[in-house]
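Following this line, the structures themselves.
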Structure 1
Amino acid sequence: MFESLLGIGAHKQRMPSPQRALPGRPEEMPLGNVHHVNGRPLRDAFSGLARVQFGMGCFWGAERKFWLQPGVYSTASGYAGGHTPNANYHEVCSGETGHAEVVLVIYDTVAVSFGTLLKTFWESHDPTQGMRQGNDAGTQYRSAIYCDTEAQYAAAVASRDRYQEQLDTAGLGTITTEILHPAPVFYYAEEEHQQYLSKHPNGYCGLGGTGVSCPTGL
C-alpha cells in the first residue's frame with residue numbers, strides 16, 4: 001500500500017479523462033461477503049440502514065476507524081469516484097481509473113448520528129493534502145465524502161465549513177475534500193483488502209490527522 005513520493009509520476013496526481021481511463025470489466029469482484037470482524041454481510045440491500053462512502057487515503061486504516069465506531073453495522077473497502085467499472089487494485093494504483101480508495105459505511109441512524117461519523121472522518125486524516133495522504137500519493141488517496149442523501153450532503157458541507165474555521169485558527173491549509181451527491185457507484189475491492197487490519201493486525205496504516213478537533217454536535 002505504501003508508495004514513496006519518489007518515482008511517482010505527475011500523471012498519478014491528475015484525474016484521467018473518461019476517454020483515457022482503463023476500460024474495466026462488467027463482472028463484479030468475487031466476494032466472500034462475510035465481515036471478518038462482525039460476521040455481517042458486506043454486500044446486501046441493508047434495508048432500514050443508512051450508507052455513506054468515506055475516502056481518507058489508504059482504505060485499510062480508514063475501514064478500521066469505522067468498524068470500531070458503535071452504531072456502524074458493516075463496512076467494506078472499495079473504489080469509487082472514477083470511470084473504470086469493477087477496477088482491481090493494480091488498476092486503481094496505476095492512476096488510470098480515477099477512483100478513490102473509499103470505505104462503504106453502513107450505519108444505524110438510531111445508534112449513531114451522521115455528525116459523529118463526520119467527526120471521525122475529519123479528525124482521522126488530513127483533508128488538506130489534495131491527491132495524497134502523507135507519503136501515499138496519487139488520485140486514489142484523495143479525501144472524499146460520497147453522500148447517499150441530500151441531508152447527508154448538506155451536513156457534510158456544513159461540517160467542512162466549520163472544520164475549515166478550526167484549521168484556519170490553527171494556521172493550517174484549505175480543505176480539498178471532494179463532497180458529492182448522489183454518491184458515485186461503489187465497486188468492492190478484492191477479498192484480501194476487506195477488513196485488512198483485522199486479518200493483518202500489524203499491517204500498514206497510513207492515517208494521520210491534523211491534531212485539530214472537529215466541533216461536536218455537527
Structure 2
Amino acid sequence: MLSLAEENYLKAIYHLSDDGAKDVLTNELADSMNTKAASVTDMIKKLSAKELITYKKYYGVNVTAKGKGRALQVIRKHRLWETFLVQKLNFTWDEVHEIAEQLEHIRSPRLIEKLDEFLGFPTVDPHGDPIPDGKGKIKIKPQVPLDQVTEGYKGTIIAVKDSDSNLLKYLEKIGAMPGRKIQVIGKEPYDESLEIILENQKVFVSKDVSKNILVTE
C-alpha cells in the first residue's frame with residue numbers, strides 16, 4: 001500500500017521523466033511538488049526502499065518497471081474519473097482536474113474496472129490524454145506541439161498538455177478542442193504567435209498557447 005503522498009510523487013516522477021525516458025533532477029521534482037528539497041530527499045528514500053524508483057547522485061531519479069506500473073495505475077484512475085465527471089455529471093473540462101486528483105487515490109480495483117465498463121472503455125480523457133488499460137498499457141499516437149509545426153501545416157488537435165483551468169477555458173472559447181481540424185496559415189517571426197484556422201474560423205494564438213496544443217496529421 002502506498003500513501004497518497006507516495007502516489008503523487010510517483011506520478012510526478014513518471015510525468016517529468018517522459019515515461020521513464022530521462023532522469024529527473026531533485027530540484028525539478030521539488031518545484032513540481034511545490035515543496036522543499038529536504039522533503040523530496042525523504043520521499044526518494046521511501047520510494048527507493050520500495051524499489052519503485054532509482055536514484056543516482058548528480059543525475060536524479062527515475063521510475064523502475066514496478067514504479068512505472070504503479071504510476072500508470074494512478075494515471076488510469078485519474079483519467080477515467082475526469083471522463084466520468086465530464087460525460088456523466090456534466091462538469092466542464094476545466095473543472096475536473098482537481099476533483100480527479102482526489103478521486104484517483106480510491107483503492108478499489110473493482111470500482112475502477114466497473115467505472116471503465118460503465119464509460120464504454122474510453123481510450124482518451126476529455127483533454128485527449130490516453131487512458132492506460134487495466135494492464136497498464138498505454139497507446140500514444142504520434143503528436144507534436146503546435147508551436148513546432150511549419151506554416152501551412154494541416155492536422156487535428158489530439159490533446160492539450162496543460163490542465164490549467166484558464167488555458168482550458170480559453171481553448172474552449174476559440175474552439176481548440178481535441179478532435180478539431182486545424183491549419184496554420186501564418187507565423188509571426190517577432191513573437192512566434194500563430195494565425196490558425198479552426199473549423200473555418202481564423203484565430204491568433206500566442207506561443208505560450210500553441211506549445212500546449214498537441215496535434216497530429
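Computed from the coordinates by the stated procedures, all read-outs in this text should not be read as laboratory data. Please read all numbers here as calculations on a predicted model, not as lab measurements. Cβ atoms are built from the backbone, for glycine too; each structure is taken alone.
Worth pointing out:
- Computing relative contact order in percent (Cα under 8 Å, 6 or more apart) across structures 1, 2 gives 30 for structure 1.
- Label whose coordinates, when mean count of other Cβ atoms within 10 Å over residues 119-126 is calculated, return 16.2 (choices 1, 2): 2
- Parent structure of the calculated result -0.49, -0.59, -1.24, given that log10 I(q)/I(0) by the Debye sum over Cα atoms at q = 0.11, 0.12, 0.17 Å⁻¹ is the read-out and 1, 2 the choices: 1
- For helix-only ellipticity at 222 nm (-39500 (n - 2.57) for each DSSP H run of 4 or more, over all residues; to 500) computed as -6500, the structure of 1, 2 it came from: 1
- Answer label among 1, 2 for the case where mean count of other Cβ atoms within 10 Å over residues 111-118, calculated from the coordinates, equals 18.9: 1
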